[in-house]
Structure P
Amino acid sequence: MKCGLIGEKLGHSFSAEIHALAGTYSYELWPMAPEALDGFLKRRDFSGINVTIPYKKSVIPYLSYLSPEAEACGAVNTVVNREGKLYGYNTDILGMGAMLSFGGISLEGKKVLILGTGGTAGTAKALCLSRGVASVKQVSRRPEGDAVSYEEALSMKDTDVILNTTPCGMFPHGEESPIDLSAFPRLSGVADVIYNPLRTRLILQAEELGIPAVSGLYMLVAQAVYAAGLFMDKPTREEDILPIYRRLLQTKENIVLTGMPGAGKSTVGKALAADRGAEFFDTDEWIAKTQGRTPAEIISQEGEAVFRNVETEAVRTLCEKRGAVIATGGGAVLREENVRLMRQNGRVIFLDAPLETLTATSDRPLSATPEALARRYEERYGIYCGTCDKRVAVTRNLEKNIKALKEVLA
């Protein structure tokens, strides 16, 4: 079987990795200019294809069959070649439904805002209507028809669920967010179809506000697993999705270690990276390598404020990595910007070492004496706890520390 993905730009696609886990066929990425689409579909030299932007509507005239889901969405993302006839399906709507279920977000009887009016927004609207929502409104920067503006949307205080289908917040614009969630006091769920970064600014804000939230990686995996079932002509079970999601997540999600100087972040991080077959990075080592000076030298020569700016750029660069283990400097969590950068593509793990196990050293100017170390511990402990996804109590026993960390990550 010869399968693949067509779209105009496929540089950041994870599809080949997912289909390698989900299927038993060859799968390729076929970037395609608009003028090449007609010839490709007429030659039909494939068993099955997935379709992404901007061709989800363009393929429809070439099809002999359109599934009810594809018809409701007005878009096709999966095409199967059966004896020369092309059958079109939409597994995005199935993937989106699976994503919401995974995130514990219900649509039934809810008032929903869909951010965006493109093809994925059409899929979201079709899903909402099939789930019996109380109301659904699409939001656009240039509203037409029934769509409302973002200014109007901000006045809809009784909104229950927000679904983002726009590219706002996608890499490399991870600091952007389409809307401020604090305007919606009744929110019970937020979903974002973006999967790069793993957590968008929108999702991070939802989590900060205590709102159930889910990002697009689960949808990406689910729609691909459903498509694989169509390619292989076998039913897809929901329980097939989670193991593949977890395996993909491990290759994409960073593990970011925070904690006091001397807590063992570098030692534990290197051992964990070796165990996972992952790359290891240390922000202090990265700074020394790229700046030609150690953090201690920068602080002593130019002051802590200058060092913190350098540190933020190191965090930004390293946290764009995929599937890496990253040890951070003891004060990296002091900036909210750094924490957001860590959490966009990573799980933040606080290595909680008791003060009595830490040692003051002269190469750490902010904790060079036992008294300074104790002050830093008192100042930062609550911040470490409040900015992490998980806390792991560590001792001087490396083997036990790794075991405890692996249990948390599992």
Structure Q
Amino acid sequence: MNKNKFRFNLLIIFILIKTHALVGQVIYGTNNYIEYHTGTLPIIISVPHGGLVAPAGIPNRTCNNPTNGTDTNTIELAKQIDSSFLRMTGCRPHIIYCNLRRTKIDCNRNIADGACGNAEAEIAWTEFHQFIETAQQTAQAAYDNKAIYFDLHGHGHIMQRLELGYVLTGAQLALSDNVLNTPEYIGQSSIQNLVSQNVNGYTHAQLLRGDFALGTLLAQSGYPSVPSQQTPNPGPLNPYFNGGYNTANYTCYTPGNTINGFQLECNFMNVRDTPGHRRAFADTLVSVLLTFLEHHHELSVAHCGISSQESVPEAKSPTVHPTFLDGNTPIQISGADLSGKVFRIFAITGQLITSGKVKPDNTIGVNSVFSTGMYVLVVDNGQRRFAWKLFKGS
């Protein structure tokens, strides 16, 4: 897919999520290798290493001594986290999945190492990362820069505990609180913006391993974690994943990105191994994240309370009728004069089906042939873009 076309399609997706036209929908990348599950919560999750699809057309990665192991059951765990959020809040997080096996692509590496020069893999890599960007823009805009991002992984280390990676090494976490609270180390952290944002004035070290640190809350709930108040650092001889490409590039560790985030490395036993354990852990993680948001940001998302403020009262929002396409009946726009403005109708995949100008009587002719499925009508009045879902029955 042409990169400029894909970026335009992402813009359409961003608009539709903002207008709630795509909430809860799944957007598929080329060949369904990448999935973006749209949400309304200030939570963005990426899952780069759980895929099992291994097309013969993409050669196995051999460049730069690659790591090719699958993070077992991380896609299944992310789906359970999604279900837990929906059950506990009535809302969904944004989740981006890579369905390709890690032997074919690594979406937690730069494109050169992750795709090894294969054009098909490069397309999937690009879609994965641009979906993350779209999700982050959407969540940050809706929640006043209070969104949280995490990259979900599974580790095979002997110690069965969660590893939270803030881009700080294990040796750095072994430093004193006073040292971790200096600008030098705050500036190397993927939660550095939270140091200035949190409403209670917690220090950097407190946010890493204090009373209301994520690791501490998880450990208190029965899931040993590092760093935490219980385990402030991994120890000098213990392996520890401190965060990779995604954590560095999609958090405030990178200048210009305002999102606080981390890499979540999940142990296998009692977390990823069985459906029952995945559900129990997902429920705990969701509860902890909701507590974290409320305590540090005074942000409650029960029943999508914050995101509902984005809704525009029906009387002030333009409407269209009918929303079911039959190929003959014109679409009538009510509530705003959009005559003469350019309209476009896209397939849900982003393909432009037809375009033109709204007629003087504020209607749109739809004499194109539409296949069964969902479409998106977009009209730009020069100040604002409006988007509506359209349907074509069988």
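Out of P, Q, which structure matches 2.3 when distance in nm of label points 7 Å out along Cα→Cβ at positions 35 and 283 is calculated?
Here the read-out was taken from Q.
Have a look at P, Q and say which one yields 0.05 for FRET efficiency 1/(1 + (r/R0)^6) of positions 123 and 371 (r between Cβ atoms, R0 = 35 Å, to 0.05), as calculated.
It traces back to P.
Assign the value 12.8, 36, calculated as Rg and Dmax of the Cα atoms in Å, for residues 99-210 alone, to the correct structure from P, Q.
It was calculated from structure P.
Out of P, Q, which one gives 22 for percent of Cα pairs over 39 Å apart as computed from the coordinates?
Q
Out of P, Q, choose the structure whose coordinates give distance in nm of label points 7 Å out along Cα→Cβ at positions 155 and 171 equal to 1.7 when calculated.
Q
Starting from the value -12000: which structure in P, Q was helix-only ellipticity at 222 nm (-39500 (n - 2.57) for each DSSP H run of 4 or more, over all residues; to 500) calculated from?
The correct label is P.
Quick check on the output: 12 is relative contact order in percent (Cα under 8 Å, 6 or more apart), derived from one of P, Q. Which one produced it?
Going label by label, the one that fits is P.
Only the coordinates and a few stated rules stand behind these numbers; no lab work does. Since this is a predicted model, take the numbers as computed values, not measurements. Cβ atoms are built from the backbone, for glycine too; each structure is taken alone.
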